[in-house]
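What follows draws every value from the coordinates through simple rules; no lab data is involved. Keep in mind it's a predicted model, so treat the numbers as computed, not measured. Cβ atoms are built from the backbone, for glycine too; each structure is taken alone.
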Structure P
Amino acid sequence: MWEFWTPTEVRPCAPELFAVEAGPFATLGYLLLDRPAGQAWVIDAPLGSATAYEQLARQHGVRITHILLTHSHWDHIADVAELRRLTAALVAVHPADAYRLRDDTELRLLGIPLPLEPVEPDLLLEHGQRLRSASGAWELEVRFTPGHTQGSVCFVEERRQIVFAGDTLFAGSIGRTDLPGGNFEQLLESLRTQLLPLPGEFRIYPGHGPPTTLQEELRSNPFVQAALGQKQ
């Protein structure tokens, strides 16, 4: 599986927003800059991303203060411990997914041949919680979207019309539900109730693959169409 390793790549997405793609599964994390406050947030920390994040933050004259996790699958948290060591940032995750940060038993059962350094989260995320950066440059609403994992969340930035979707929604697909904690019907319900009511112009930044829009997914994604077909 490791022959598909993705070299770490940094690319701009929008004003004050960068994507960092890294690790064997081409996992995407994001750096959100709050320049007026001299701070930044990270969303997800794939293997090999910590140094890239830290260097990118220094390049823009900011300090990483928070590591926000969409969920706790290994490919999204592998560099959390290293990034916290480099930056002293606070780690935030939904309580239903916190156990994977502390214990790599599930990781070993899945045959991932790399150890995971345990991390105790500093903050536990709640549905409806609003996270505001120091100057107000970013304000993320936490939306609980279980189905890919028990504690998956999406982060919605209404003013910028952005959703950081983790592995809940991809361009043309959704996150897999055949791993521990996955539930297909629950994921469709999360889509129907938490993401699809948003305006179609909202841009989706996923945990893998290219960005998309809700409008495009409403038009062409069969899983989104299945979610809308659920009992209203």
Structure Q
Amino acid sequence: MTACWNDIMENVSADHKKTYEYVFEYFSDMILSGELKLNDKIPPERDIAARLGVSRNSVREVIHILEISGLVESVQGSGNYIRCRPQDYMVKSINMFMALQQIGYREIFDLRCAYEYTALRLAMDNITSEELDEMRAILVKMDETEQAKDSAVLDVQFHQKILYASRNRLLLMYTQMIGSLLDHFVEDFRAKILMVEERADLLRSSHWDIYEALVRKDFETGVLAMNRHFKVVGEELDRMEQS
């Protein structure tokens, strides 16, 4: 047991915390301190209960919570293991949070702008020739399709390629967390933007310019292209909010 956990146990009384919170902080402390690592087997429930002076039911409750969150896997006949698969739980939680807080397209758009510029900068150094070929193939399909829904799917794929090419796992994790709302955002706005030929052409050309900038590893040109892209989307957002 770590010194940090001992301090918690000495300074926080049972009157102020529920038993399961003690157990949860035990697991948190063990993971953050490195005593429990990825794929490590968790000690048996009875051992943890005896160590902390709590019931096995309290330990079992916390392990179940960690299992739901993707941080623990229960292997029948073997035991419980530390894992790191929280995406599904986090996606559901953040989407429910956004719905309850009534997070709108404007805030989603602002967040998207922030992380895509960073992803573009990182992709300049990390993108492979195979990924560039895949991006080009997506753009060709976008030019050929006449269906807004199909084009929106390809739009998402194009920007995901930039994110994956950033090689930044936190960027990928956070975009996955808002993925479903972001997909709806792109689809809704593409449908509106494509109704006006001039705006559709601007959006199409900005995608190609972003791609060409990545080919040449020209970040400044890529930023200018990204600016044009977001200007088209931002103007459509302004029109929607004013209507």
*asked:* Quick check: 0.05 is what I get for FRET efficiency 1/(1 + (r/R0)^6) of positions 82 and 146 (r between Cβ atoms, R0 = 30 Å, to 0.05), calculated from one of P, Q. Which structure matches?
replied: Q
*Give the label, chosen from P, Q, of the structure having the highest value of mean count of other Cβ atoms within 10 Å over residues 18-25.*
P
*Can you tell which of P, Q yields 0.7 when distance in nm of label points 7 Å out along Cα→Cβ at positions 90 and 122 is derived from it?*
P
*Can you tell which of P, Q yields 25, 22, 16 when semi-axes √(5λ) of the Cα gyration tensor in Å is derived from it?*
P
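Have a look at P, Q and say which one yields 3.4 for distance in nm of label points 7 Å out along Cα→Cβ at positions 34 and 178, as calculated. Write down the numbers at each step before the final one.
On the way: P: 4.2; Q: 3.4.
Computed on structure Q.
Here helix-only ellipticity at 222 nm (-39500 (n - 2.57) for each DSSP H run of 4 or more, over all residues; to 500) has been calculated and equals -24500, so which of P, Q was it run on? Don't skip to the answer; put the middle values down first.
Numbers: P: -5500; Q: -24500.
Comparing all candidates, it corresponds to Q.
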